[in-house]
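We did not get these values from a lab; they are worked out from the coordinates using the rules stated. No experiment lies behind these values; they were computed from the predicted model shown. Cβ atoms are built from the backbone, for glycine too; each structure is taken alone.
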Structure 1
Amino acid sequence: MGTYAQLGAVRTWYEEHGKGDPLVLMHGGLVDSRWFEPNTPALAEHFHVYVPERRGHGHTPDVEGPITYQLMAEDTIAFLEQVVGEPADLVAHSDGAVAAMLIGIQRPDLVKRLVLISGGFDKSGEAAPEAEWDVDAIEQFLGPAYAEVSPDGAEHFRVVATKIGEMAAKEPHIDIAEVAKIRARTLVMASDDDLSTLEHTIEMFRAIPGAELAIVQGTSHFLTQEKPHLVNTLLLDFLTREPITTVAPVSRAKTGS
């Protein structure tokens with residue numbers, strides 16, 4: 001059962017599961033908290049899991065004006081400050097991962113560990129830059145799930161989808177030097193057939209000091225749902241264990257990580 005918190009102009013809906021240290025799940029664009037249903041139970045065995053839904057997504061009503069990665073980051077910062085009330089682990093997918101990246105850069109005091117799943121830092125890393133943003137096709141694919149829970153009604157999906165499309169046409173553009181400012185222990189995760197190229201994912205991994213990398217084989221952008229057991233194993237290994245001292249470090253020997 002979810003509840004609402006008024007965070008500035010956004011009436012944010014969220015669910016809570018489990019007990020322990022706080023962990024916040026950040027869904028991607030045009031989906032909602034149900035995206036993490038294959039993952040939440042496993043994480044809730046170890047953590048107090050918060051699953052907020054961002055403006056215009058799921059049960060959270062839309063707000064007049066555009067949707068940007070910076071606004072999504074600010075909404076989540078407000079959630080961390082006012083609802084969670086302490087630093088938390090962030091596990092974020094797709095658009096959520098971009099917002100989480102900004103939080104890691106701008107508010108390191110709020111982030112303990114950071115998991116960035118299938119998120120890029122710059123449009124130059126898109127695997128299919130020529131792909132058209134087809135609102136009709138997106139509505140057919142994701143609109144029915146939106147209509148099941150949105151307080152704005154089924155017809156508002158096209159408004160939100162258009163806003164996300166306008167954002168995606170211009171963003172993200174996060175300078176790699178800014179990405180390198182992330183100081184939280186970070187896991188960069190992606191599929192081997194994702195919306196960002198493997199080269200882009202590796203560039204992000206190499207930029208973040210001490211970051212760890214996981215490529216989930218045989219999956220797509222839907223990796224958290226396609227191979228949830230494997231993804232959950234990787235998440236819990238990262239979130240519940242300290243880094244090991246490797247036997248034959250190469251790049252980590254140079255950084256001291």
Structure 2
Amino acid sequence: MANEKWKTGITDIGPNKIRVKGYDIADVMENLTYAETVFLLLKGELPSKAEADLMNAILVSSVDHGASPPSVLGTRTVVSGGNSLNAAVAGGVLMIGDWHGGAIEQSAKIMQQWAGKLDDGEAAEKVAADLTVWLKEQKIRMPGFGHRLHTADPRTAKLFAIAERHGYSGKHIKLCLALEKVLEEKLGRKLPINVDGAIAAVISDMGFDWQLGKGFFIISRVPGLIAHAYEERNRERPMRKLGPMPFEYDGPAERKIK
């Protein structure tokens with residue numbers, strides 16, 4: 001047991017040596033973009049031109065969405081309390097969960113489970129219709145569709161346009177688009193694919209495991225959290241009021257311990 005070693009297939013290090021997935025870090029620094037390097041880390045191989053462009057678009061798409069999301073409020077609140085940059089960013093990342101940032105993971109899981117039916121020759125519209133029935137039976141709201149602000153998420157259109165330009169619209173994107181159409185027909189109103197749903201479809205067509213879904217959101221959002229932490233520290237006073245104001249108390253009326 002004393003000689004037991006951890007094993008990792010990610011980075012090989014030694015004196016004067018750093019190799020990421022077999023590639024010398026100096027060569028990576030010289031020849032790969034950040035997005036390409038992220039792809040290499042997560043997939044294990046270098047991306048094609050299409051994959052590199054899509055990875056870049058994904059990482060840019062969710063870099064920030066204003067001051068209201070939970071992750072940003074978390075980061076700004078931690079800074080406002082007088083904490084360090086790393087604590088503030090960690091606080092923001094910890095706010096990412098199933099309801100904020102988690103839709104990529106959830107949507108990709110469902111699409112990867114159902115898109116295989118297209119390989120068997122079923123039409124995307126038929127699979128999408130069957131999926132909506134299953135969702136209703138399971139009492140699940142399809143993640144990655146609808147948005148509290150956007151009626152047409154501009155990031156979705158751009159991601160799909162880049163995929164289309166590269167001839168990269170695979171079965172998951174086809175299912176995603178068909179599902180948007182079927183949901184509109186069943187609900188009588190449009191439930192647009194949001195950026196989470198678009199990313200879920202794209203990473204699925206790129207062959208990424210759905211379990212990496214939140215990871216894509218975290219990698220994308222951290223630069224935005226750093227910017228918000230810096231702005232909060234240098235522009236706002238400490239312990240300022242954050243979040244919805246004013247609040248209304250609706251707990252028990254005044255009472256005494258007898």
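Data overview
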read-out	value
At a computed -0.79 (log10 I(q)/I(0) by the Debye sum over Cα atoms at q = 0.13 Å⁻¹), which of 1, 2	1
Source structure (of 1, 2) for mean count of other Cβ atoms within 10 Å over residues 114-121, computed value 27.2	1
Which of 1, 2 yields -10000 [helix-only ellipticity at 222 nm (-39500 (n - 2.57) for each DSSP H run of 4 or more, over all residues; to 500), calculated]	1
Entry that produces 3.0 once distance in nm of label points 7 Å out along Cα→Cβ at positions 58 and 218 is calculated, selected from 1, 2	1
Distance in nm of label points 7 Å out along Cα→Cβ at positions 34 and 234 - highest-scoring structure of 1, 2	1
Parent structure of the calculated result 18, given that relative contact order in percent (Cα under 8 Å, 6 or more apart) is the read-out and 1, 2 the choices	1
Winner on distance in nm of label points 7 Å out along Cα→Cβ at positions 26 and 50 once structures 1, 2 are ranked, highest first	2
